[in-house]
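Some structures to go through are shown next.
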Structure P
Amino acid sequence: MKINKITVRGEKLNVDSTTDTASNLRLDDVYALGSNTRGELEKHTITLKQGQLVEFVFEDGTSWLSSDQTIQDVFPEAVIAKRGGGDGEFEIPLSIQAPGDERGIFGNVALKLLKVFAKKGIQKSVRQLATDLEKKQLENKTGLFRLDPQFALHGDIPVAVNQPFLLFLHGTNSSTSGSFGELAGTEVWNYILQTYGQRVMAFQHETLTKSPLQNVAELVAQLPSNISLHMISHSRGGLVGDILSRFCIDDQNNAGFSEDELNYLKKEGRDVDIKMIRTITEHVKRKNISVQKFIRVACPASGTTLASERLDHFFNISFNLLGLAIGGPLNPVFGAFKNLLAAVVDSKEDVSVLPGIEAMDPASPFIKVLNYPRPLAAVDSPLIVIAGNSKMNLSLKALVVLASKLFFDSRN
């Protein structure tokens, strides 16, 4: 439902367009909500023009970017207000609260700022902006690298020897340093260096514009022949490791995906996936690649609700969760991420536009095949899964409240 007129109560601030914007956005207006201590708050009416976006910033630092079509996601009561008649004007509340039983846990979370952005010039597509973001996150370094003791990437991969190599597989919207960089200088890292020496590798790969199957096809093309692997993955990197493990089994007659699984993919129109599977099969058989051990951390092995249906929900949540790692506007990743988020919010694209995200949708044919109940490819290498129910982090209360509204009926 389109909401093109909103009112806010607070103080209109002077705009400093250099402090908080991306290259594709212009900051038009900023309002500090509930900031007037002298009595009644001043009322401001905002008519949203075509293409303008609204960012809600909460007291805990959570931010959420919306269009006139998605304001109702943050404030469902706006729909009720508009159905009530009148001119359709909706007054933005000064706080949000969790639904149902969640209210006693979180209370109200105050809305601190409201920002109005306009788009600049000709806009790139969602896929082009996702590619820009990946390049900045990976620092233009994609592919297989050797990892040195200082956690720097080098292109000289040692020839396979009769000893295993350790391979790091990073997570979504990340890189090797983003997922594993905090290991550097620790006792664990020192143990890794003592155990593997120069046989430590990292696979820098695109997690948005490429599917896990394409990631694996590119990985096996670069791996040395006759190599034995120990793997450590984080998040979506676990899907890459799972796929590779299916192909690197002793029973090569049943490696990879069965004819039943391939027929299902064909029925679902997944011709590109089938092509990647054929490519992986050829490389693994020719190169004699084996997986001896696999440590999988926080893998969305059955998909994740966050990647279902709406890309704007996924990237709004990701932008907040990765906020500390992204840094501020001076970090090029920050601007690239916000450019992509703005395009996704405005275009209302579903997850199918980005194969790397679609592959994590629980309804994806890829996820269904990966979790086929009777796979012929019995993985014979040890798998260590690090997962579980973590304690709730209340540092971003507003984000938890919004996620509860959008995805969950109760706490998980």
Structure Q
Amino acid sequence: MSDLKKIAYSSIDEDIFFSELSSGLRLYLIPKKDFQEVYAMMTCHFGSIDNHFTVNDKKKDFPLGIAHFLEHQLFDNGSQEDIAQQFSKLGSESNAFTGFEKTHYYFSGSNNLLASLDLLLTLVSKHTFTDESIKKEKEIIKKEIALYQDDPDNRLYEGVLKNMYPKTALAEDIVGTNHSIEKITVKHLQDCFSFFYQPSHLELVVIGDFDINEVYSSVSTAQKKWAIDKKQTIDRLPLSLQPVVKKSSIMMPISISKLAIGIRRTVSNKIFSMKEKIKIDLFFSLLFGWTSKDYQTWYDKGMIDDSFSIETTLSNRYQFVVISLDTNHPIAMSSHIKKKIKMVSSKTDFTSQQLDRLKKERYGEFIRSLDALDVLTQQLIEADDSFYFDYPDILMSIGLNEVIEAGQEFLNHSELTEFMIFPK
């Protein structure tokens, strides 16, 4: 236990045990007494937008969808039983998903924890790729692409991203395109696996009722067997920001129109701390959320419904806000939202009472997340600059003027776009 650092959060009765192991793997253990299930997630810092980068100053280019393709391939170990079936035999449910910057592999179960952890470590530490498995995978992913293209909500999000980030990997679906995945070869997968599936690019979170010493010892022993290449220096190339596409639309067989307003920050070199992210989240919730007068007016008039959502995404490499909704009045709602954004750039009518109500709501969501192991694990991974358990103290320390200043600064360095889907 001497190499484990304990951070105690007495106000919420939670502890985090953290260690950066000799291989570079970062390990987080969160004990949860009397929980029946243990949840573990391995995260690789390699995602869909990482198809152009340098290794030791040599430029590397890969087809779109390579990270997601690799995620699929790691579950196919060439035997009659794939990795998911092996987890199932141990009494664990497993899955994986790929995001813009990270790929996540996880399992949950109540038995055979050490064996399941060993299998998870094996999954990301060694693999053999074959032409046969790649050929089979391409057909599977083509079907996945077709499913996404038939999903109106996916098309809405993809459409507004295309408008905000034209001619970049963010403009394409995480799974890639039929054209791009046809280009993927054994060498592409081997190279990306050797570049990114190194312990220094990985994080492991384990949450539940388990013996901390036992898990720490087991993972520490297993990671020492890793073949590590410490000579690699990987630099991700910045997104090439083009002017936003102001508006676009498509038609689909849907019963009600869909609208997405994208707000893209034009200066992408700012690093957003957890506090900055919370301020931006609160600002747009005050502006368009359920506490605002306009929201209530639009809702009462039937112009919006419960589909109305606000999503803030603040990475070190890209920052944007998406407001999406189903509405029978897409053109009018687009005009209302844009007008409100323009007006709030210089003045607001927010109140401390509104902010306090939002803070209480966010705090409640945080407390509920502590008992939702899948949500908690994801939040712990996404809190890049601090621990997720710091969230309530940071939240409560934020004042109204700070929120307004952060939001107005964001809007003053942003461009707007709209994407609509109309019924056929």
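One of P, Q was used to compute helix-only ellipticity at 222 nm (-39500 (n - 2.57) for each DSSP H run of 4 or more, over all residues; to 500), and the result was -9500. Which label is that? Write out the running numbers ahead of the final one.
Numbers: P: -9500; Q: -13000.
The read-out was computed on structure P.
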Given a value of 20.1 for mean count of other Cβ atoms within 10 Å over residues 108-115, calculated from one of P, Q, which structure does it belong to?
P
Structure (P, Q) behind the derived value 23.7, 78 of Rg and Dmax of the Cα atoms in Å
P
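Here, each number is a calculation from the coordinates, and none is a lab measurement. Only a predicted model underlies this, so the values are computations on that prediction, with no experimental measurement involved. Cβ atoms are built from the backbone, for glycine too; each structure is taken alone.
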